[in-house]
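Asker: Pasting the structures in now, so scroll down.
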Structure 1
Amino acid sequence: MEGVRYLFADMNSFFASVEQQEQPDLRGLPIAVVPTLVETTCCIAASYEAKSYGIKTGTPVHEAKQRCPHIRLIEARPACYVQYHHRVIEAVESCLHVDQVCSIDEMYGKLLGKERQPEQAATIAYLVKDAIRQAAGPCVRCSIGLAPNPWLAKVASDMNKPDGLTMLLPEQLPEVICHLKLTDLPGIAKNMERRLAAVHITSIAQLCQASEADLSQAWGSTVLGSIWWQQLRGIDLPYRPTHRRTVSHSHVLPPDQRTDERAWAVLARMIHKAAARMRRLGYRAGDLTMQVTYIERRSWEQQVSLGLCRDTLTMIHVALPMWRKRPPGTPLKVGVVLTHLVADGGATLPLFAEQNHMDKLADCMDTIDHKYGKHTLYLGAMWGAQEAAPTRISFTQIPTLEEFGETDR
C-alpha cells in the first residue's frame, strides 16, 4: 500500500521563537509577543515556557501577567518575522518543493515516487528540520506531519509539539486519530462542535463512522460534507483555490491618539492600508464598514456601499460623513473592513472618466511608495498618523517586505 503523500511543516511558537533566536537573553524564559506595549492588548504569540502557565495566542495582557507575573512582553517586529519566514521557505525548498504556503508559519509540499515510502519520507522530514535549524537558528523549530493528504498532514503536525514528527499511514486510519478531540481537527471550533453534537457526533470515532449524508447535514452543505468524509479517509482531494472575501485592518489607539482628530487620522491610515492591500491582491470592494470601540465599553459600526471601488480617496470621502455622525465617546480602537470583493478581471470597468482618473491616481501613489518607500505620498487625512498602526502579520496574509518600507531603493 502506498505510504504518505504530503509533508506539512508547522513552525512552533514562531514569533516568540524568532525573538528568542534574535535575543539570547530571552531563551528559556516565559515571553509573549504583543502588538504594542499597552495593557489593553492581547498576546499574539507565547513561548513554550509561557504556554506552561496557560498563556496562548489571544490571552489578554493583564491575564498573562496574573498567570505569570515575571513574563517578558516583547513588542512585535513583523518585518523580522517575514524575513525569517522567507529563510524557512528557502530551507524547506532545499529539501522538498513547497507546493503551498498556508500562513506565516505553515507550509506543505508533495512527496513523489519513492519519497512516499515511510522511511524515505521520515528521512526528508529530518532533512527539513536540519535545514531550518541551519538557516534560522536552533530556537526556530518546527513540527512536521506526514500523511496521505494535506489536511491530515496538518493534523499530524499538531499531534507532537514542539519539534515533533508524526506520520499517519493510510492503513492506520482512522484509529490513529480517534484519541483526539473534535476541536483538535482544523475546521472544527466550538460552534461546529455544537452543530455536530446536534446530529449525535461527539467524538472523532463517531465523525469517521458518519455517512456523507450525516456530515452534509452537520455542515449544511453537500460539498463540505463530501470533503470532510473524503479527507478523513486520506483521499487526496484536488486543491480548491479560494476567493478572498474581505480585507480589513484595525488598531488599538495608544492614549495620545484617543481624540476625535487623531482617531480619524489613524482610521484614514487604516483605509489606505486596506485599499492598497486590496489593489495588490487584484480586487475591487463593494462595501466599506467602519468600526469604533469606545473606552466606555461600547462600540459602533456602520456600512456603506462603494459600488465597485479600488481607490483610497473615494473611500476616504465616503467614510468621513459616516465618521462625523458616529455617537460621541472616547475612541479606543478603530477599524475598517472592505467586503463584497470582486476580482479586477470580473469587474465592470468604470464608466466615467473621473473614476478612471482616481484609479490611476491610486496606482501612481502605490508605484511611488513601492519605489521610494511608504508614505512618500500620503493623503492629508492621514497627517500625524503616517507611522501609526504599523504593518502587522495575520496568519493567512503575509505582508511583503515593501509594506514595511524595507525594499531596495
Structure 2
Amino acid sequence: MTASDARRAVEAVWRIESARLIAGLARLVRDVGLAEELAQDAMVSALEQWPETGIPRNPGAWLMTTAKNRAVDQIRRSRNYERKLAEIGRDQEHDHAPGAGDSVGDIDDDLLRLVFTACHPVLSTEAQVALTLRMLGGLTTVEIARAFLVPEATVAQRIVRAKKALAKANVPFEVPAEDERDARLASVLGVIYLIFNEGYSATAGDDWMRPELCADALRLARVLAGLMPREPEVHGLVALLEIQASRARARVGPGGEPVLLLDQDRAKWDQLLIRRGLAALEKAGGGPYSLQARIAACHARARTPEETDWTRIAGYYEALAVIAPSPVVALNHAVAIGMAFGPAVALELVDELVAEPALKDYHLLPSVRGDLLAKLGRSAEARVEFERAAGMTRNARERTLLLDRAATCG
C-alpha cells in the first residue's frame, strides 16, 4: 500500500470512526481536549504504519487500541497515575462485560455523554455547538463556520477556548442529572440538527451527502427521545430527521449528482422512515423543530410535486419566523411563497435579504434568486446569479449543478 492509499484509507476511517473514538477516549481520560489529541495521535500512527502493515480488519478498533495505549503512557507520567489507571482498568472491564452497553436506560452511550459534556453551561451556546460538531461530527472548522455563517477564525477560537474551559472547570464526562438536562436540551438538539444537516447536504468536498453523519445524528436523536420521552421538541427533531432521511436514496443520481426535491423519484422515498417520522410528529409540539417536521411532512404526504400544499408550508415558515427568526428562515419562507403565489412576489422578499450581512457568503441566496429570475424569464440575470452561487459553494457536486443551471439560461 502506498502512502497516498494509506492517507485516503485513514481519512475515510476517520470520517466514520472519529466521533466514537473521541467519545470512548473521553470516557477514559475525562478530558475532551485530551481525547481529541489522543485520537489525532492514533491517526498519525495509522498513516505511518498502514502503508507497511496494510489496513487492519477492524480499523476503528485499531485506532482505539493505539489511542488507549498512548493514554496509559501519558497517565503513567502524571501525578495521579494510580487513580487514573484504575479508572481505565474498570472501564475496560466494563467494556468487555457481558451485556455491557446494551441498555439505553442506563445511558450507556459514549456519544450522548460527549454531547451533554460539550453542552455544559460553562460554555456559551455557540461554543457548545461548535465543540460538539468538531468532536462528534468530525467536521472541520471551515464546515462548522459555513453551518454557522460566521468566519472560520471565530469558530477556531471558540473550539480552543471551549476545550480549555471544560478542562479548567473539571467538567465530568457524564449525562447530567434530570434537573440539569432541560437546561442543556436546546443546545443538544441544535448539535444533533446541525450534524444531520452536514450529512444531508455536505458543505464541502466531492460528495453531495455524508450518510454516516445522518445516521449518527438520527441515532442520537432516537436515543435522546428514549431518554427524555416527555419532551415534545425532542420528538419534533426525531420526526424531522426521520422524514428528511427518508429521501436519501432519491437525493443522489446514478453518478453521485444531486437531485433536487421537485425532481426526485418519490418511489425511492423510504416509507418506513416516513411512517416513523409521522408517528413521532404526533408527540411533537409547536417548537422550531416540530414546525420544520410539519413542513417535511407536507412534502412526504404529497404523492407528486404538484400535490404539495405550499400554502400550508408558507404558513409554517411564517410561524417559524416568529419563534425562531433568522435570515435563512426568511429565505425559505420566500421560496414557499414563490411556490404558492408566484415568483414575482417571492423575488420582492428575496431582494430584501440581499443586504443581510449574515447571508453575504451564503450561496443559496443567489441560487434562490437565480431560480426566481429564471421563472420570470429574466435569463441573463438568472445566469449571473447561478454562476455567483457556484463560485461561493465549496461542494463540488453542488457547484456542477449550479453551473449546469447557469448554462441552461443561455
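A short reminder: the numbers here are calculations on the coordinates, not readings from a lab. Just so we're clear, the structure is a prediction, and the values are computed from it rather than from any experiment. Cβ atoms are built from the backbone, for glycine too; each structure is taken alone.
Asker: helix-only ellipticity at 222 nm (-39500 (n - 2.57) for each DSSP H run of 4 or more, over all residues; to 500) computed as -11500: which structure among 1, 2?
Answerer: Attributed to the structure labelled 1.
Asker: If volume of the Cα convex hull per residue in Å³, for residues 70-253 alone is calculated from each of 1, 2, which structure is the one that comes out at 151?
Answerer: Traced to structure 2.
Asker: Let me ask something else. Comparing 1, 2, where is relative contact order in percent (Cα under 8 Å, 6 or more apart) highest?
Answerer: Comparing 1, 2 by relative contact order in percent (Cα under 8 Å, 6 or more apart), the maximum is at 1.
Asker: For FRET efficiency 1/(1 + (r/R0)^6) of positions 6 and 310 (r between Cβ atoms, R0 = 41 Å, to 0.05), which of 1, 2 scores largest?
Answerer: 1
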